[in-house]
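Bear in mind these aren't lab numbers, they're just calculated from the coordinates by the rules spelled out. Small disclaimer: the values here were computed from a predicted structure and weren't measured. Cβ atoms are built from the backbone, for glycine too; each structure is taken alone.
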Structure P
Amino acid sequence: MPAFPKPNFVYDFDLNQEIENLLTHKAKRKIPKKSNDKLLIATWNIANLGLQKRWNEHYKLIAEIISWFDIIAIQETNQNLEGLNNIELELPTYYDLIFSDKSGNNERSAFIYNNEKVQLLNLIAEISIPPKDHRYIKIKGVNTKFNGFDRNPYLCSFEWNNNKLIFITVHSFFGSEKKADIERRSLEAYAISRYAELSKNSKYSFSKNIITMGDFNIPKVEVGDETYEALMKRGLKLPEHSTQVYSNINNDKQYDQIAFLPALKSKITSHGVFDFDSAIFENLWQSSVPNFKKYLKYYISDHRPMWMELEL
């Protein structure tokens with residue numbers, strides 16, 4: 001997608017104070033501290049990363065949040081790797097990154113991971129449905145034909161505590177609210193769900209611990225939402241959120257999700273959405289809410305990170 005308009009004003013802030021504000025809000029949202037016996041994972045669509053000209057201070061704020069987790073899926077990384085590289089520079093040296101080539105909208109997918117906690121394994125791939133199998137990607141009542149993903153989901157495997165885990169980061173097609181576009185992203189969601197189920201049932205499966213995470217462009221997690229129902233159709237599950245925090249800063253969409261196979265449900269010890277926008281740049285918010293949102297969309301993101309803690 002095109003970059004958000006750059007704000008026509010400068011907002012100076014105290015970096016140390018804003019980091020302190022983030023840490024205070026982290027405790028409020030009950031994001032656990034890292035531990036050897038639990039794995040903290042997260043997903044974050046960082047708006048137009050590599051296109052929007054952030055300051056070093058903004059990268060430090062983004063990196064502060066990322067550093068709370070062990071494996072982080074990043075969506076909306078541009079072909080220009082400047083933004084992703086700048087985040088890595090602000091992280092501790094034990095964080096590594098791996099990323100895909102460009103696809104739709106010149107976007108890459110990426111994972112940032114703690115190499116002292118997890119080991120990157122051999123299985124790294126983009127998920128593609130062969131043309132001969134497109135006929136299996138169908139939903140009752142949907143007339144649109146599946147012709148492949150706009151941005152192929154990106155899969156990486158890791159080992160932690162002698163467990164093999166497969167993570168798939170997703171940035172589904174959005175387009176518009178037209179019926180054909182809604183059906184297209186619903187078919188993408190169904191294709192992901194089908195892939196996870198087939199992988200789980202295959203005797204050649206590399207691992208049955210499969211987690212899909214990212215921006216599925218799901219408007220609402222509720223019965224009747226076509227994209228949500230398509231993602232759930234082949235057995236994937238979502239965390240049972242005890243409180244409703246939307247994944248976008250406009251507080252009206254549930255685009256970002258972490259979906260997993262049922263066997264992992266009992267292994268989830270905590271989860272949530274981190275609404276960083278409730279913690280930082282308070283003076284700007286008090287002076288002008290519209291300017292506050294413009295600033296966040298350009299310099300941080302219009303999406304909030306979602307996280308989950310596992311104990312295997």
Structure Q
Amino acid sequence: MDSLNRMSLELADEALEFTEELDVGAFELDNGTTVIDFGVEHVGGLEAGLLLTELQTAGLATVQTRVDEVAGATFPYVELACDQPGVALLGAQKAGWEVSTDDYEGLGSGPARALVAQEGEYRALDYVDAFEFAVLALESDALPTAAAAEQIAELADVNTESVYLAAYRTASVAGSVTAAARAAELAVFRLFELGYDPLDVLTVSASAPVAPVAGDEEAAIGRTNDALAYGGRVHLTVAEEFDEFEAVPSSAAERYGVPFADIFADADWNAADVDEGVFGPAQVTVDVVGGPTYTLGDVHEDLLAEGFDIA
């Protein structure tokens with residue numbers, strides 16, 4: 001497979017070419033790192049969020065929006081389809097890099113993770129990227145600093161001038177859009193956690209509602225997780241049977257049915273202290289090649305209406 005970072009770099013260049021049309025910002029840090037502001041100080045929008053998602057998945061997923069309903073109210077939904085779910089979703093899209101310096105905290109997703117390849121997914125995928133540029137999306141309420149860029153460059157073994165950082169707040173339009181695009185990733189990652197070979201996941205298709213933009217990061221984290229756990233639908237085509245498919249949807253978790261704002265508050269907003277089982281999509285259909293098709297879980301529109309504050 002071609003370098004994930006090379007493919008993602010083309011999408012970063014597209015964002016840089018159309019900053020005005022997308023309502024995103026772009027600038028260079030003193031060390032030469034390029035920052036693209038998808039939703040920290042710039043407003044962005046649906047198209048910016050879709051491009052951000054394509055960047056996070058290295059262009060290996062088809063991403064689009066449609067209009068549907070949540071509890072009778074009209075809402076945009078994000079649809080994602082992918083024929084390389086292991087490398088695109090676990091190897092790139094997954095938010096698995098915690099960037100932490102004295103002046104910056106952010107959660108990294110995107111193909112720069114594959115240059116470091118320290119997470120267990122890469123051993124299962126048998127994939128490590130090698131490229132002179134690194135592209136990473138950073139979820140934070142602040143723009144990345146030179147110190148953060150230097151940390152990323154050092155771990156990715158590239159020059160700071162070769163680092164491209166796509167920044168966004170959870171509480172932004174792009175943040176809500178790219179979060180809604182994670183339903184498939186949650187399902188594939190949950191299978192991986194349960195011991196399923198991610199290379200046996202052949203195709204994925206998913207959709208989830210775009211959560212209304214909240215007034216602060218904590219409320220946005222609650223809403224975007226509600227959108228996935230209580231409104232996300234995923235279809236998987238897989239090569240092999242498995243005796244724990246029923247553990248993939250969020251309904252398998254002990255705290256299913258609780259708004260995520262409450263779940264995170266009870267854990268003092270430390271995601272590591274939250275039961276990992278809640279981070280699944282609402283409904284999962286698993287089509288086993290040559291075998292049965294399982295439909296597990298269901299959407300919970302009442303909880304979505306409560307979390308989205310639909311009047």
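Assorted remarks:
- Comparing distance in nm of label points 7 Å out along Cα→Cβ at positions 101 and 117 across structures P, Q, the highest figure is found for P.
- Parent structure of the calculated result 21, given that relative contact order in percent (Cα under 8 Å, 6 or more apart) is the read-out and P, Q the choices: P
- With mean count of other Cβ atoms within 10 Å over residues 53-60 derived as 26.8, matching label from P, Q: Q
- Looking at FRET efficiency 1/(1 + (r/R0)^6) of positions 237 and 261 (r between Cβ atoms, R0 = 35 Å, to 0.05) over structures P, Q, structure P comes out largest.
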